[in-house]
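These are the structures, in C-alpha cells.
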Structure P
Amino acid sequence: MLLIFIFVELLNTVEIVVREAEISAEPFILIGLIAVVRRILTVTAEIEQSLGTPAFEDLVLELGVLTLLVVALSGALFFTRRVASGD
C-alpha cells in the first residue's frame, strides 16, 4: 500500500514539474518520508522474527538510524514550508 503512495507522489511531482517548469523540494521530501516509514515497518517485522539472533542488534541499529532520518526529513519539510510561506 505504501508503495502505491510513493508511486502516486512521484507521478504528482512529475506532473507539477512539467506543468510549472519548476522543481520544488517538498514532494521529494514527502516521498523520502514515505519510503523511510515503509522501511521502518519492514524492519519492525524483521526484528520480531530475529529476537535472540546476531541480526537483532543490526536491525535495532538500522531502526535507530531510520528514526533519525524521519526526524531530519520532518525538519526539512517544516523549514521548506516555512520558507515557502514567507514566515
Structure Q
Amino acid sequence: MCPYFYTSSIVEVEGVLTSINTSYNKFRISTTTIGEISGKMSTEMFKELKKNNNLQFRVPSAIKAMIKKEFVTDYLEEYYERYTLMQFEPPE
C-alpha cells in the first residue's frame, strides 16, 4: 500500500524572479495569482545552467515560467505542495 497520494500539473506563471541560487538549485518567484512560489529547478534545467556560463540572472526581474506543481498527501491526511521550475523565458 502506498503511504501517500500524489498529483501533479504543469502551470504557466508570470511574475517576478525574487531569488535564485544556482549552487543549491533553489528559486523563488512572486506572482499575483498564486503568491510566493519556491522550489527547485528540474534536473535537465539545472544541468544546462551549470554548463552555460554566459547565462546571468538579474534579481528582481520579470519572468514567464512553466512550473510543475505537485500535491502530496500523506497517510495522516496532511498535505504539502512542491514546485519544480521546468523552463522559463527571461525578460527581453
**Asked** 31 is what came out when relative contact order in percent (Cα under 8 Å, 6 or more apart) was calculated for one structure; which of P, Q is it?
**Response** P
**Item:** Read-out helix-only ellipticity at 222 nm (-39500 (n - 2.57) for each DSSP H run of 4 or more, over all residues; to 500), computed value -30500, structure in P, Q
**Value:** P
**Asked** Taking distance in nm of label points 7 Å out along Cα→Cβ at positions 51 and 75 for each of P, Q, which is largest?
**Response** Q
**Asked** Where is mean count of other Cβ atoms within 10 Å over residues 11-18 largest, in which of P, Q?
**Response** Q
**Complete:** When P, Q are compared on distance in nm of label points 7 Å out along Cα→Cβ at positions 19 and 43, the highest value belongs to P
**Message:** With mean projected area of the Cα convex hull in nm² coming out at 6.6, pick the structure among P, Q it was computed from.
**Reply:** P
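Since every read-out is calculated from the coordinates, none of them should be taken as a lab result. These figures come from a predicted structure and were not determined experimentally. Cβ atoms are built from the backbone, for glycine too; each structure is taken alone.
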